[in-house]
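Input: structures, listed below.
What follows is calculated from the coordinates using simple rules that are stated; it is not laboratory data. None of these values were measured; they are calculated from a predicted model. Cβ atoms are built from the backbone, for glycine too; each structure is taken alone.
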Structure P
Amino acid sequence: MSERSTATTAEATMHIGAVADRTGLSLRTLRHYDDVGLLRPSGRSDGGFRLYTEQDVDRLLVIRRMKPLGFTLEEMSDLLDLVDRLDAPDAVGRDDARARLAGYVARAEERRAELARKLDMADEFIELLHGRAR
């Protein structure tokens, strides 16, 4: 199929609209991630359209999960690099990658706890408003 001719693998690919639907990310966000180098699509069609693989979608889902925790684009990129190093068959840098990944785990847990505290406060506020409305 000619649409896959510039894709880096023989893996099935999908256009940006299908990826946006699957990930819940906007077309603009996906294009921005490509422009800044956070996640480049695996290929382009003969017409220049972005083509994404399942692996690209999986990586985008990791990014999407980091967004509400306030991670920067640089941190997202770093984490994806760490995951790649941990998934690589060779052991070069694996111990360092694990240690750095543990730092991301700790920061994610801290940020999640902060979000939970804010959610609790929002629930209290809503209850206060409901009480006043009665």
Structure Q
Amino acid sequence: MRFVGLALLVAVGATVGTLLRASIELVFPHAPGEWPWATFAINILGGLALGALIEALALRGPDTGRRRMLRLGVGTGVVGGFTTYSTFVVEIDRLATAGAVSMALVYTLASVVLGVVAAAIGAGVAASVFGRREPEGEGAA
């Protein structure tokens, strides 16, 4: 698939992810100075999903063909549109502006640390489900 096709794949995926995120944030709003649970959960779930996806694809072979399309369409597109660094930063500012500076710091650290942990858990789950496969032609007795 050429560049324009891959870019369209990412754009369609991002549209789906963004609409899903926006819907969740509309259903679960928060007031200024309150913990932004929707964005927090979205970013943690996104880390989990991305870790699982990348590991599952890596276990299946090189980043070519359908695996590359899945990585770009689902990983970069859907998960990239679903998660949100920009809203995360705005919410940190809103917490701090509302006088909840300690909460803003905890939210920042918890989001980053738990996001990385979630990605590692996702990768671990994918590894246990899909298992490590030896590349073809190697290790044959």
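What the table below lists for this structure:
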{"read-out": "Structure responsible for 14.8, with mean count of other Cβ atoms within 10 Å over residues 44-51 calculated and labels P, Q on offer", "value": "P"}
{"read-out": "For 4.0 (distance in nm of label points 7 Å out along Cα→Cβ at positions 92 and 116, calculated) the corresponding structure among P, Q", "value": "P"}
{"read-out": "Relative contact order in percent (Cα under 8 Å, 6 or more apart) derived as 20 - corresponding label from P, Q", "value": "P"}
{"read-out": "If Rg/Rh (Cα atoms, Kirkwood Rh) is computed and equals 1.09, the structure in P, Q", "value": "Q"}
{"read-out": "Entry that produces -21500 once helix-only ellipticity at 222 nm (-39500 (n - 2.57) for each DSSP H run of 4 or more, over all residues; to 500) is calculated, selected from P, Q", "value": "P"}
